[in-house]
Structure P
Amino acid sequence: MSRAADLPDQPAPPARRLLLKGALAAGALAAATPVAAHATAPAGRPKAAPYVNPLVRNRADPHITRHTDGFYYFTATAPEYDRIVLRRSRTLNGLGAAAESVIWRAHPTGDMGAHIWAPEMHRVDGTWYIYFAAAPAEDVWAIRIWVLANSHADPFRGTWVEKGQIKTAWETFSLDATTFAHRGTRYLAWAQHEPGMDNNTAIWLSEMASPWTLTGPQVRLTTPEYDWERIGFAVNEGPYVLHRNGRLFMTYSASATDHNYCMGLLTADEDSDLMDPASWAKSPVPVFTSNDTTEQYGPGHNCFTVAEDGRTDVLVYHARQYKEIDGDPLNDPNRHTRVQPLRWKPDGSPDFGVPVADGPTGQGA
């Protein structure tokens, strides 16, 4: 039974990050397309140096997109949960030392005042959009999905305009929105608690009327049904899509945000009806998990990008360097951003391998 079952008088505050409670909520919190595109590398560019992990320290829920201007753009959850940050670099390794700009801060009161989580920045029809989760300063677990927009070609310039909340079928705990386009249709995938369900969050999909508006209906693609999805909390969250080899692969993360956090996988044929849940086959086992040998724990909330060679797919995720956590994992800031090459099996499906150890890792380009 999830913690949601113990709260009959309100919608379950499904803790996708485990619940903060008390002092942190009152104190510290007061204060393009996701489908990784194969870009064309300039002729004669030398092979880049191996990636060095952790790539960016103390940044969870990472999102990296390689834009047509040649830059990698990076954003992620800051451990204070109070702002949205942005970096850029011509190389993936360069993101670790790149200057970081705060492009938006939580409101001191009211909506978008607390729990600023999991931003993703996408370029859609000539405008930059950031999708993120936030709660009112006075009700820090009423977390919903919000959108910012910037029409300037350079996301570090121009003005970030608040487009408002993405309205879903229910006013319940919702977060981790990602957008992708397939065959002329734009979709939003996200995590949300469904009233009456004995889980914290499931993964949902809807077509979009605009980059901040759903058309409906919304369909449920996966719920936490397996034991490995229900450790600590019954969670499916953090969806992300990669289109390769005639299929769409949707990764997601499951269980509590300690060392039990792991990644699952849904797969759909590129010719199928994506709005039909039956089109998505679910792996019965996790595809990316903690590893004692490499000493990486709780890998998840991933995205994909492409290497400097323009061909090699790269897995982006966060993980900790230790298993034991003192206190609530949400108070622990050491989920670091990591990257590693994504391999492919002979049948065309992704081979995630294991989270690599700290230090240099080959690119496989």
Structure Q
Amino acid sequence: MDKKKLLIVGQTPPPWHGQAVATKMLIDHEWPNWEIDSVRMAYSEGIDEVGKFQWKKISHLFALTREVRRKLKANPEMVMLYPPASASWLPFIRDIYFLMRTRSLARGTAFIFHASGLPVYVRQSKIRSWLAKLAYKNADISLEVAQETITAKEVFEARASLWCPCAAEVPERAPEGIRRSDCFTVLYVGSLMEGKGIMEILRTAKTLKDRGLNKIRFSIVGKWSDHEFQNECETFVAEHHLSDWVDFCGQLTGDEKWQAFFSSDLFFFPSHYRSEASPIVLMEALGAGLPIVSTRWAGIPAMVGDCDVVTLCDVQSPEQFADAIQAYRQEPKDSTSASQRAIEFFQGRFTPARFISRIEQGLSKAGL
């Protein structure tokens, strides 16, 4: 029996962020019922380019559109899987152009909404609502990574929908030789930008320092989004004498990243990023057996809110963050039991096999 054909359009690393990692996972998977082809989005090659206007992105849009049109014309039975834009004008307009030029050539369209907030953003403007109908209306399936109050299916009238949180690949055990230090290590992994809560990490460190605690270390792993914000954060650390509390570790990948996870005691993710959906780093932290302190924001509560080793706080609330971290530090639960519960929660929901299965289920549900 001939396999059906699926064209996956999306960003793969670099840069290293959740959507890119999830797209790579789909492309690399051996699909039993689908023949996979792909076209790589390359609007941003580094995290510092994400969300910023560059002339090269316009030329890439035209090149991407031509390549996708070429593949769809050559394969009229092909289904296209595409990740709609984040909730801002430039990527939104980019989608309008791209989808108006390509969707009619595909046998079917499956949208996977990695970024949250687009349905609300579209509804806030009559012009955007009209434009959105041209690009997004009546997809065969809406795969929604975040559970939002106003859903993509509702606004864009997809024929079917499915909640489809992403996945993470986590080593089954810690690399040899890794040991937690005597210092209580609080880990952040992700983009170093304001919306991800980096300044809130620093304010939380200052709060705990002011309370007279000691032997707590914040390891901040990731690449800076821009030099101005980097200078602001480094100035805060210097002014409040936090150099013994905070390490900016740079971007880590592979074994170095997993060493950071397995040598830490708690994962801290105080995000208020407007396009947050289902952060893969939270899955990675649970898979590594770490308790989590995060925020009641976007798709995070639906994703991990019912895990008993996750504490969710209000956004931009250093006192609440400090209370939660201090509770883990001063009154630790049975670490082996807590770690095991985190891993079991991850394995029950966020493995690559479950992610792929959800995608296949969605395509089948839509009759594609």
From the coordinates of one of P, Q, mean count of other Cβ atoms within 10 Å over residues 60-67 came out at 15.4; that one is structure Q
When P, Q are compared on Rg/Rh (Cα atoms, Kirkwood Rh), the highest value belongs to Q
Note: mean count of other Cβ atoms within 10 Å over residues 68-75 at 18.8, derived from one of structures P, Q, originates from structure P
helix-only ellipticity at 222 nm (-39500 (n - 2.57) for each DSSP H run of 4 or more, over all residues; to 500), calculated, reads -500; among P, Q the input was structure P
Calculated from one of P, Q, distance in nm of label points 7 Å out along Cα→Cβ at positions 92 and 132 reads 2.5, and the structure in question is P
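No value in this document is a laboratory result; all are computed from the given coordinates. Since the model is a prediction, treat every value here as computed from it, not as a measurement. Cβ atoms are built from the backbone, for glycine too; each structure is taken alone.
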